[in-house]
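Read through the structures below before going on.
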Structure I
Amino acid sequence: MDSNEDGPPGIVSNYLHKESSKDVTLFFSAPAGDFVLKENDRSTVFISGGNGITPIMSMLNSLIKNKDHRQVTFVHAAANSKIQAFKDHIEEIATQNSNVDKVICYSMPSQQDQFEHNLEKEGFIDTDLLKSIPYLKDTEIYFCSSIPFMQAINHILEQLSIPAEQINYEVFNPIAILDE
C-alpha cells in the first residue's frame with residue numbers, strides 16, 4: 001500500500017474504495033476485543049456520538065435480533081439529521097420495539113429537524129439528560145465516540161455515582177485512557 005499523504009485519513013479504507021470492486025471477496029476475522037454486550041438481563045443504556053454509533057448499533061441490533069426484552073435507552077449525539085448515521089434504522093427499531101427508547105441530540109439541528117421533530121434534545125448530552133433515565137443507577141452503560149466526548153460522558157457518570165463495573169466503553173486509540 002502506498003502512503004496516503006494527499007487523501008483523507010484512512011489508508012486502508014481509501015485503498016479499499018479505490019482498488020476493490022463489488023465482485024471482490026474480502027476475508028476478515030471475527031470481531032475481537034472486550035467491548036462486548038454483557039450477557040445479563042440488566043437494563044441497558046447506549047450512548048454514542050458521531051461515528052461512535054457503529055459498535056453501539058451492532059450491540060443494539062444483536063439485542064433486537066435475539067428478541068432480548070431488557071429495557072434499552074439509546075442516546076445518540078450528532079450535529080443534525082443530515083449527518084446522523086443509521087437515522088431511519090434507529091427510528092424503526094424504537095417504533096417496533098416497546099422496550100427501546102431513543103434520545104437523539106442535535107447540536108446544530110436544521111429547521112427541518114425541528115419541524116419534523118427529528119430530535120428529542122437540542123444541544124449536547126448532559127447530566128440532566130442522563131439523570132432523567134429512570135433506571136440509570138442499575139444499568140449497564142456502553143458508550144463510544146471521540147475521546148473528548150467520552151471523557152465528558154465518563155465525568156457525568158462519575159458525578160452521578162454510577163459504579164465503574166457498570167460502565168463499558170470503547171476507545172479507538174489503543175493507548176488512550178479516559179481519566180488521564
Structure II
Amino acid sequence: MEFDVIANLRKSIRSFTEQKLNEQQISELKETILKVPSAKAIFPWRCYFITNEEKIATLSKFKGSGSGFIKNAAILIIITADTSLSDMWIEDCSIVGTYLLLKAVDMQLGACWVQVRNRQHDDTTSARRFIMDQVDIPESHGIASIIAIGYPDTKPETRDSRSGMKHKFIDIQ
C-alpha cells in the first residue's frame with residue numbers, strides 16, 4: 001500500500017470482529033518494530049504481545065474508562081521501555097506505537113492507541129501498576145501505551161486531508 005493511502009485510511013478503531021490474527025501477521029508486526037529508529041540508537045523499548053483472551057479481558061480494565069473496548073481486540077501490544085537507559089524513552093515508545101498503527105492499516109487491520117502513562121486505574125492504583133500486576137514487566141520500565149489491534153467490524157472510510165487544520169502550519173522564509 002502507498003503511504004498516502006495508509007495515512008488516509010488511518011483512524012482509531014475501537015470495535016473489532018472475533019477473528020484472530022495468525023502467526024504470520026504477528027510476526028509482521030514484530031518485524032515492523034525492528035525497523036523503528038531510536039534516539040542515540042539505544043532502543044530502550046520492550047513490547048509485550050498479548051493474545052490470551054482472558055489476559056486481554058483483564059487488561060481491558062486497566063483504566064476506569066476508555067480501555068474497555070480492548071477486550072475484543074485480537075492482540076494487545078504493551079509498549080514499555082527501560083527508563084534507566086534513556087531519557088527519551090517516551091519519544092522512542094511513541095515512534096514504536098506509530099509504526100504499529102500504520103502497519104496495522106497496511107495489513108488491513110484496525111488499531112487504536114490507548115494511553116497508559118500518567119493514567120489511573122482507580123483512586124489508589126495507577127494504570128501502570130495495574131498492568132504490571134497482570135504482566136511480568138520489570139520495575140525499571142515505564143509503560144507508554146497499549147496498542148489494540150484486530151479486524152475492524154466496519155471498513156474505515158478514506159479521508160483526503162484535514163483541510164481545516166491547515167492553520168497549524170507556519171511558513172517561515
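Observations on the structure shown:
- Once distance in nm of label points 7 Å out along Cα→Cβ at positions 50 and 82 is computed for every structure in I, II, the highest value turns out to be that of II.
- Label whose coordinates, when semi-axes √(5λ) of the Cα gyration tensor in Å, for residues 34-121 alone is calculated, return 23, 17, 11 (choices I, II): II
- For the set I, II, ranking by relative contact order in percent (Cα under 8 Å, 6 or more apart) places II highest.
- For 170 (volume of the Cα convex hull per residue in Å³, calculated) the corresponding structure among I, II: I
- Answer label among I, II for the case where FRET efficiency 1/(1 + (r/R0)^6) of positions 26 and 114 (r between Cβ atoms, R0 = 35 Å, to 0.05), calculated from the coordinates, equals 0.30: I
- When mean count of other Cβ atoms within 10 Å over residues 74-81 is calculated for each of structures I, II, structure II comes out greatest.
- Structure (I, II) behind the derived value 12.1 of mean count of other Cβ atoms within 10 Å over residues 18-25: II
Bear in mind these aren't lab numbers, they're just calculated from the coordinates by the rules spelled out. The structure presented is a predicted model; accordingly, all values stated were derived computationally and were not measured. Cβ atoms are built from the backbone, for glycine too; each structure is taken alone.
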